[in-house]
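Any read-out appearing in this document is the output of simple, stated calculations on the displayed coordinates, not a laboratory observation. Please read all numbers here as calculations on a predicted model, not as lab measurements. Cβ atoms are built from the backbone, for glycine too; each structure is taken alone.
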Structure P
Amino acid sequence: MDKARVAVVTGGSRGIGRAIVEMLASRGYRVLFTYANRQSDAAAVESAVAAAGGEAKKLRADVSDAKSAKAVVQSALDAFGRVDVLVNNAGTHLPDVSVADTSPEEWDRVLRVNLYGTFHMVQAVLPHMQARKSGNIVNLSSNITSRFAARNCVYTVSKVGVEALTRILSKEEGRNGIRVNAVAPGPIRTDMLEETMVKIGPERADAFIKSVPLGRKGEPGEIAEAVAFLVSDAASYMTGQIVFVNGGGPGS
């Protein structure tokens, strides 16, 4: 693979994001990844990538802010000279809260990170990719878009929006050589999932995992593999797709 390729990954300090950073770095990408607050976790990712012979740089950023998103892309261009891949992974949630009990502030918080953040990063990177007539964008969705689970409204709305953005953007930018896809994970072993499991209680949590045909949680690396495939030349005729990686659950 061309060792000069560069990837920007948002929310890369832990969980799925960390797995994506490490996977792409192991395949020769130079990676700039963002984090919101966990500086020590981000530094650990940098160190792990370097120890494995790769290159990754951390950058604290709030992708829900348009100016911050532009600064992320500019930082990647300043450091590496180009951006070939954008992975919009940064996300947050509001588990087990009804629509009636969702405050406007919490509604805004989730949408600003999950949906606005994706939009801002896309807008920031597009001029560079358009000028080069080449690029890959992968957005992280969720298989909740096929479940429409009660008490998960704002998270679901944010991810439905991400999928709509993915499909529309792929049609607009195909002529510019830019492919746009999304990965929709099922329950993956992350801090975010564990927070949800604790909140809904052991009985519901156990039933949820047992409802997965493969009968287990997924691993962050299994999502990273899907992302790595989508940005590779092996997926050169794939765009506008929502790829479910969910153990056979809804959306498969």
Structure Q
Amino acid sequence: MRLTDQVAAVTGGASGLGAGTARKFAAAGAKLAVLDIQDKLGEAVAKETGGLYQRCDVTDEASVAAALDAVKARLGVPRILVNCAGTGIAVRTTSRGRPHPLDQFERIIKINLIGSFNCIRLAATAMAELPPLEHGERGVIINTASVAAFDGQIGQAAYSASKGGVVGMTLPIARDLADLGIRVVTIAPGIFETPLLGTLPENVRQSLAASVPFPKKLGQPSEYAQLARAIVENVMLNGETIRLDGAIRMAPR
């Protein structure tokens, strides 16, 4: 599928990997829908890309349904969904006599895992009604996991569980949607420039960059977006999780 004139919805599109993807896709001629809860940033990215901003809480069924309806009314049914909405925490399973707060664990699972599935199921249902393109293709769904799904560090139980869940559901969802001509692929980024990473001191950022085997640098949202574009355009990519990490394998801490 070519991006030109296709409607693409990007959750978490107001910043980080999502914003990078929105810019890359818009430059390739896609009609962009930026879905997020960060109104100011989302509106700015939409204006920059000539797209549409729609407030969307991925954990809320009604919010996602309303957002997709708004996109359909303004741009058409998205053939492309990129799930970039997510967050993380660093909390040990037990520390200083206190267990990991259960509500914090539940929150990360709800946003990263359940939120991704919520968007997939609703977007795929709409995509299924679209006329097929070449090879019978109707849509492409790209999820965002993390190398933490495989190499979770100390304090990442919640985050790793959520991203491991995204990896685990990739193949079965791809199989679910195969008869409809909808592909599902997950990207597992390593250490990338995101708003969360931007809060760290510069010496810590440099240390993280140096830990990448090659290239010794932090990943850029544009590099994530470049892979996302390749996934959209290569019809044989389906049911797979692709590590985008410079060959890093995370140490325990």
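Ranked on distance in nm of label points 7 Å out along Cα→Cβ at positions 74 and 98, which label among P, Q comes first with the largest value?
P
Quick check on the output: 17.1, 59 is Rg and Dmax of the Cα atoms in Å, for residues 42-145 alone, derived from one of P, Q. Which one produced it?
The read-out comes from structure Q.
As an exercise: FRET efficiency 1/(1 + (r/R0)^6) of positions 34 and 178 (r between Cβ atoms, R0 = 25 Å, to 0.05), calculated from one structure in P, Q, equals 0.75. Which structure is it?
Computing FRET efficiency 1/(1 + (r/R0)^6) of positions 34 and 178 (r between Cβ atoms, R0 = 25 Å, to 0.05) on every structure in P, Q gives 0.75 only for P.
Which of P, Q yields -14500 for helix-only ellipticity at 222 nm (-39500 (n - 2.57) for each DSSP H run of 4 or more, over all residues; to 500), as computed?
On the way: P: -14500; Q: -12500.
Structure P accounts for this read-out.
Starting from the value 28.1: which structure in P, Q was mean count of other Cβ atoms within 10 Å over residues 10-17 calculated from? Mind dumping the intermediate values first?
Details: P: 25.6; Q: 28.1.
Structure Q accounts for this read-out.
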